[in-house]
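Each in structure tokens, the structures are laid out below.
Values quoted throughout were computed directly from the atomic coordinates according to the rules given, and no laboratory measurement underlies them. In this text, all values refer to a predicted model and were calculated from it rather than measured experimentally. Cβ atoms are built from the backbone, for glycine too; each structure is taken alone.
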Structure P
Amino acid sequence: MERILIVDDDVDLCELVQQYLTGEGYQVEIAHDGSSGLQRAMEGDFALVVLDVMLPGMGGLDVLRTVRQKSRVPVLILTARGEDVDRIVGLEIGADDYLAKPFNPRELLARIRAILRRAEGGRPHELGRLAVGDVEMDLGAHTVRRNSDLIELTAVEFSLLERLLRAAGNVVTRETLAQEVLGRKFVAWDRSLDVHVSKIRKKLGERVAGRERIKTVRGVGYIYTTPGSGAE
């Protein structure tokens, strides 16, 4: 039974979510403030942390920042509806995804399942190695190396990079990436993909062999460039 930590000061919401997720087969623990949530996240063996941004005492983004210094546990942040800055900052710090309040528990469950699928890595028949240029992915060990240097990626960054590498030299649409990587339909105002791609660029290097590593095709999607791909 996978263990999930909910960090939120809304007692009624936590009880509702706990009941719902328990009914779906998860073991749920709860913390109502940032400090205790951080302690539980660092000490417990959780499959995923659901973290509210607005918390008493230590804020959710500070909790996330501290967790990311030592742990790669998947984190789904909860933000107030319309608070785009919190969402973008959370993704940049290392959140795997976000969900705006108020939300339907079924939507939360869908997001959790999508994140956990990414964290588990590829299916058995897809395991192995994937190499393009100076980047090599070990799909079984869930690791990425650039010129033999280990690159730390979150689960969603790993899945996004894998999808782009498999189609290296060809454009992958935003709709495809949203569905296959984020597990949801693409909507124009959602900047999650942009933020994740930006983080991958920073970690791998913006350019390789004089070419832009991951090129944005405006209004369409992204292309991981390769020698001879024609993308500048």
Structure Q
Amino acid sequence: MQQYFIDTPIHIRQPVIFTKEQQHHLRVLRIKKETVRLVYGGRAFLAEVSAGSEGYTAEVLSEDSSMHELQYPITLIASLIERTRFEWILQKAAELGVNRIVPLESSRCVYRISSDKKEKVYQRWNTILMEASQQCKRNKVPELMDPCSLTKISQYASEHNYAAYEKAGIEAEMLSEVFDGRASCSIAIGPEGGFSEEEVRMLSDNGFMSIDLGSRILRSETAAVYVCSVASELIERVNR
């Protein structure tokens, strides 16, 4: 079943008009007449799509009570890395249920978003998040925040806060050992080369506990998907 996020309020037995991009997608899929899932403001509806002389329209049949969101929110604070790799993080974070994504400007970042390109970059990134959320039938699109430095990271703190650090030492614990999935969490991931010792101290001063990701050194994007997967699974278990 296809899903689309709609920009206007949805009412049962009322028609819905699709955007040009959605119309094009429906044409590519060669949709004739079938049921789709429409989402507005976190609420989902089932609607019957049909093709007419002026394009595709949908008649809303009923509300869909199924929710595909985590009970407790996850905030991913991901250091900026090479653009295509960071976009992969965005896509996978959306699929894994992350609620908020904060691009982090740390000292070893090799990629920065220039002010004159930010609008275009963020438009693309929000499209990636929306398409990933539609694909996995989420009721919400993750919120993409402005780039942030470590000096302002406290504003994105949750009930539990962690930072992946490859030099944390044998005393550091794994995420599954310190997080039980019964609270919101924020997780910070470093860039290529990881966080510097000074940055780790700054994270600690802001309440972010260093966690170990295992005996292997992971690429930044792998680490991001790893921690999101673990946190998501732990939260999902709460409802079972």
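Points worth noting:
- Origin of the value 13, 37, 38, 12, 1, where P(r) over Cα pairs in 10 Å bins from 0, in percent, for residues 94-189 alone was derived from one of P, Q: Q
- Comparison of P, Q - label where volume of the Cα convex hull per residue in Å³ is highest: Q
- Each of the structures P, Q was assessed by relative contact order in percent (Cα under 8 Å, 6 or more apart); the largest value belongs to Q.
- Value 4.3, calculated as mean projected area of the Cα convex hull in nm², for residues 166-221 alone, assigned to which of P, Q: Q
- Structures P, Q were shown, and distance in nm of label points 7 Å out along Cα→Cβ at positions 46 and 206 at 3.6 was computed from P.
- Label whose coordinates, when helix-only ellipticity at 222 nm (-39500 (n - 2.57) for each DSSP H run of 4 or more, over all residues; to 500) is calculated, return -11500 (choices P, Q): P
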